[in-house]
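A.B. asks: Got some structures for you, see below.
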Structure P
Amino acid sequence: MEDNHTSLRETDRIVVRRLRPSDLEPVIAIDSRLIGRRRDEYFKLKLEMARNETGVEVSLAAELDDLFVGFLIARVYYGEFGVAEPAAVLEVLGVHLDFRGKGVGYALIAQLTTNLLGLGVRRVSTEVAWGDHDLMAFLDRVGFSPAPRFCLDMDCEAFRRREETRI
């Protein structure tokens, strides 16, 4: 996903800025190439939420030579999930396939950490699909590590079926 030796100096040509509503189509285009389907409504909602953010930005876009080449969407939470201090969640990270290995993801994460520290947020969490080895390797290189907690899912339909058989 990114070069193992990317540094801040090597990302000088990458402009990282606030994610804007006008970025909707490039965001959807990058994401759909990465996951194989369009998520128009999801990103319309996420960009609307990003537009309403005040203060330090946590949803970012990256440009290289005036081309939109990547983005990330993150949120800051204050006291959710039983955690007393503020924490951030990296919801989506996307880098155009033609620009991987050029420091785009690194530049986005570097700016995110700067912005989060400005808000007094010291930790950022994310979830990764088990089979997404490239993304896991990239996140490992920039400092993410397994969290000391479990993420649990429940199939609501299976729960209802189980409950109906008990009646």
Structure Q
Amino acid sequence: MKSEREPRHSPGPLPRTDPPVVRFRRLPDNPDLPLPSRATEHAAGYDVRSCEPDFVLRPGEIRLVRTGLLLELPLGIECQVRPRSGLALEHRISLPNSPGTIDPDYRGELKVILQNGGERPVPIRRGDRIAQLVFARFETPRIEEVPDLSETPRGVGGFGSTGHD
């Protein structure tokens, strides 16, 4: 008879399921650039590239940059378009709507809104990595209007109300 105090054994690793598939279709002006890809095995973001001819992003300029790719997302998965940290740190290039969201029912071209927040012009060459894509599952909750909300210790405090350390 086994003792109730015997340690329980771990069931082992969880079974792997096939990852969802995101489909891309090339437009005629992008027959050759790599599809979005991760720079390292454990990276969350997939780098995406400009397919436009070389251009200069002037200080303060906001520009919609083409990738030459159409995409199809699985239902229940969104694509978040985020800035690349190196461009932000070195050139103050960012995405003003970050993170941009691409919904699973969108079938148009993947485009990236770039903004030069720096003081110098920044050349962007065809094939440069301009943003990263992060894929995430999302919920579609039911929305309900109610006369009152439940109370919490925090209440209506926001914008720094929990401390400044």
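FYI, it's all coordinate maths here, none of it is from the lab. Treat the numbers as computed from the prediction; the structure is a model and nothing was measured. Cβ atoms are built from the backbone, for glycine too; each structure is taken alone.
A.B. asks: Taking FRET efficiency 1/(1 + (r/R0)^6) of positions 40 and 144 (r between Cβ atoms, R0 = 25 Å, to 0.05) as the criterion, which structure among P, Q has the greatest value?
C.D. replies: Top value of FRET efficiency 1/(1 + (r/R0)^6) of positions 40 and 144 (r between Cβ atoms, R0 = 25 Å, to 0.05), among P, Q, belongs to structure P.
A.B. asks: Give the label, chosen from P, Q, of the structure having the highest value of mean count of other Cβ atoms within 10 Å over residues 24-31.
C.D. replies: P
A.B. asks: While we're here: Here Rg and Dmax of the Cα atoms in Å was calculated and came to 17.5, 65; which of the structures P, Q was it taken from?
C.D. replies: Answer by label: P.
A.B. asks: Taking helix-only ellipticity at 222 nm (-39500 (n - 2.57) for each DSSP H run of 4 or more, over all residues; to 500) from the coordinates of each of P, Q, which one would give -1000?
C.D. replies: Considering all the candidates, the number was obtained from Q.
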